[in-house]
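Here, each number is a calculation from the coordinates, and none is a lab measurement. Worth saying up front: this structure is predicted, and the values here are computed from it rather than measured. Cβ atoms are built from the backbone, for glycine too; each structure is taken alone.
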Structure P
Amino acid sequence: MRFILNLLMDIFTFFQTLIRSFSRELGMNLNDGQLHFYVIGIVFFILYLIIHPIFKALSKVSVKLISFIYVLTITIVVAVAIEIAQFQSGSGVMDLWDVIWSVVGFIALWSIGEGIVFVFKRIQGIVKQYLKDKNKS
């Protein structure tokens with residue numbers, strides 16, 4: 001868990017240092033908030049440029065898949081936030097396995113829910129076909 005957080009911090013620190021150096025060469029003296037504006041803006045715009053074509057292609061296949069990815073992302077963010085809060089408050093241990101189990105729990109319950117929906121739709125299709133065939137005779 002700490003490895004992942006440290007990796008993310010290293011990425012943001014790299015961009016922050018790069019932008020700070022570049023802005024100083026231009027004679028700009030950015031405060032921390034202004035620096036965050038540019039660092040977060042640039043990093044996440046690059047991420048958007050990568051993700052948008054992927055989601056555009058996925059939308060042609062299944063909107064349900066996009067919904068799944070979105071909720072999975074929120075699950076990961078919330079699970080990591082809980083781990084950080086536990087670490088900060090001392091109420092628990094910051095553990096990657098807790099995040100993994102949270103994600104596995106979502107995927108397992110989502111799979112069960114999708115299975116139930118699939119069974120009900122199949123039953124509904126069978127009943128519709130039966131009633132259609134019955135009305136023909």
Structure Q
Amino acid sequence: ASAVHWNELQKLIYAKQLLKGAAKILIRSQRGISSWSSLKLALRQEFGIALSSIEVHRTLRSRRKRHGEDLREYLYVLMELGKPIELHDSSLIEYFIEGIPDSRSNKTNLYQAKTIQDLKEQIKVYEIEHRNSSKMR
């Protein structure tokens with residue numbers, strides 16, 4: 001919608017056309033839904049799942065980098081998991097590093113990151129070091 005510069009009314013009309021099942025019936029049964037914002041609010045109130053902060057932290061703590069998953073993909077998954085709460089960069093960075101199956105000493109440079117952008121730079125360094133150490137074996 002933002003790519004084609006739709007206004008609120010256009011978003012509302014298109015979104016209503018895409019609704020199915022219970023969501024469609026709910027919106028048809030409501031009065032006062034005359035904007036994109038009011039449609040989103042009504043749907044979130046009815047169908048939104050409120051996650052507690054502790055649930056999000058548990059999920060992040062238990063999520064580990066999977067075999068075949070590249071580090072950026074893993075980072076983006078954690079960012080998505082943390083999205084429902086206001087997760088500080090430092091917490092996300094900690095969860096990210098702890099979820100990488102490697103020795104603490106090999107991950108030292110990752111701990112230098114203070115922001116997500118810093119972490120992305122440190123990931124590049126880590127990957128180069130990891131590749132070089134793999135070649136030596």
Source structure (of P, Q) for semi-axes √(5λ) of the Cα gyration tensor in Å, computed value 47, 23, 9: P
Distance in nm of label points 7 Å out along Cα→Cβ at positions 27 and 75 derived as 5.4 - corresponding label from P, Q: P
Distance in nm of label points 7 Å out along Cα→Cβ at positions 91 and 123 - structure with the largest value, from P, Q: P
Origin of the derived value -19500 (helix-only ellipticity at 222 nm (-39500 (n - 2.57) for each DSSP H run of 4 or more, over all residues; to 500); candidates P, Q): Q
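Given structures P, Q, which gives the highest value for FRET efficiency 1/(1 + (r/R0)^6) of positions 11 and 107 (r between Cβ atoms, R0 = 35 Å, to 0.05)? Kindly include the intermediate steps, with their values, before the conclusion.
Values: P: 0.85; Q: 0.20.
Between P, Q, the highest calculated value is found for P.
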Winner on Kirkwood radius over Cα pairs in Å, for residues 59-98 alone once structures P, Q are ranked, highest first: P
